[in-house]
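Rule-based calculations on the coordinates, nothing more; no lab input. Remember, predicted model here, so these are calculated numbers, not experimental data.
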Structure P
Amino acid sequence: MIEKLVNTLFGCRHAHYSFPVSVRRATRRPQAAALTGTYVVCLDCGKEFAYDWQEMKVITSPEEHRAHLAELAKHAA
């Protein structure tokens, strides 16, 4: 009950994630998987986040998202 109150006041800390899920090409792709094809879900609130298998980390902020896109573009060129 206290955790629910704290989440209501301050938002979720996203401390607990699911195991990374890779999406097949033929299935519906969640927005979080659009960048890397892999995503994780916060087990507390259900929000989806992009996941980078090479770095083995969750991409949470838009700045990280842009930086990751720039890195991918450099490696692809």
Structure Q
Amino acid sequence: MKTFNQIVTEIFDIPEEKITDALSSKDIPKWDSINHLMFVAELEKEFGVSFSMDEVLNAKTLGDLRLIVNTRRKK
């Protein structure tokens, strides 16, 4: 299974050592609407979770998305 950071690296082309939860689309040039959806889809596949449409639209940072994944995985 891939880690959250490995997926970030693959989708957004960011070195793992530069990944922080505070990063947002403003900080990541490749974070556009298509890559956002690809990222969410990959997270759902790898971690066996589902995001609501509100969560997809309202998640602004990597930390927001990581929190959703971590919360859902505990259930």
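Upon calculation of helix-only ellipticity at 222 nm (-39500 (n - 2.57) for each DSSP H run of 4 or more, over all residues; to 500) from the atomic coordinates, which of the structures P, Q produces -9500? Write out the running numbers ahead of the final one.
Values: P: -9500; Q: -16500.
It traces back to P.
Looking just at volume of the Cα convex hull per residue in Å³, which of the labels P, Q belongs to the structure with the highest value? Working shown, then result.
Working: P: 102; Q: 84.
The maximum falls on structure P.
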Assign the value 34, calculated as relative contact order in percent (Cα under 8 Å, 6 or more apart), to the correct structure from P, Q. Q
